[in-house]
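Alright, structures below, take your time with them.
Each value in this text was obtained by applying a stated rule to the coordinates, not by laboratory testing. Just so you know, these numbers come straight off a predicted model, no measurement behind them.
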Structure P
C-alpha cells in the first residue's frame, strides 16, 4: 500500500487532483482496484484529495467570458474525475443558467443593456451567438430567450 500511496502523492504533488484522476493514475500504474480505492480513501481522509475544492475551482474558473451552462460544467467536472454527487452538490450553489448566460453575453458583447441591430446584422449576430452558446452547454430554449432579450432587431 505504501508504494501505491507514494505514487498517488507524487502524482498529486502541489496541484489539486480529484479522487477519480488519482484512482485512474493508480490503475494505469497497475495497482488493483481495491488497493486504489483504499489509497484514495486514505488520501481523502488525510486532506490530500478534496473533490469539493476541485469542483469549486472548475466552476469558478468558468465565469464571465468563460461561462458555461450547468450541463457543460457538470460534464467538465465528471471528465476531470469529480464524483457525480459532488458535481451536483457544487452546482446546486452555482447561479442559474439564465444568470450565467446573461453574464456571458454582457462580457462577450461588452454591453450591459439590449443591443439594437439592423436586420442583416441581427440575423448574422444571433446565428453566431446561438452557435457559441450551444458550444458552452446552454439549452436551445434558454438561448432563444436570452438572445431575444439581449438583441433587438431595428429597421
Structure Q
C-alpha cells in the first residue's frame, strides 16, 4: 500500500488543455474534459519485473478531474430539479442517446524535472439522458460513460523523475 511518505509531488506544466465535444441525436451538445491536477512519483512502486524503474506509469500517481457541461436546445430545458442518487436509478428512468459527432483530442502535460510528456484524453462510450431531471441551469441531466486513456513519452536518457 502506498503511503503519503512514498509520494514526491512532481511539478508539471500544461502544454495543452482542450475540451471534448459531443453532438447528440436529440440536438444537445455536451462538452467534457479530463485533466491532470496532480502528479507524484511513487518511490516504492510495485511494478512487474519487465518494467524498469523510471520507465513511466508504474512510478507515477496521477490525480484526474473530469468535467462536463450540457448545452441543450431551448425546448429541451426546464426548471432545475434535485439530482437523484445515481445508484438508485432504474433502467426506465434513463435512455441512451446516440452520439452523432464527437471530438476527443489529447490534453498534454510535461514533467518539469525530466521532460516526460503525458497525454491523457477522455473517451466516451455511451451517453444516457436521465428523464425529467434538470441541472441548476435547467439543462437536461445526462450520464456519460467514459474512461481516460494515457500515453507516456519519456525522453531517452532521462528515465528518472527526480
Study note, to complete from the structure: helix-only ellipticity at 222 nm (-39500 (n - 2.57) for each DSSP H run of 4 or more, over all residues; to 500) gets 0 when computed on, of labels P, Q, structure Q
Revision key, fill the gap. The value 1.16 for Rg/Rh (Cα atoms, Kirkwood Rh), for residues 12-91 alone, derived from one of P, Q, belongs to structure Q
Review point. Given structures P, Q, which gives the highest value for volume of the Cα convex hull per residue in Å³?
Key: Q
Point to revise | Winner on relative contact order in percent (Cα under 8 Å, 6 or more apart) once structures P, Q are ranked, highest first | key: Q
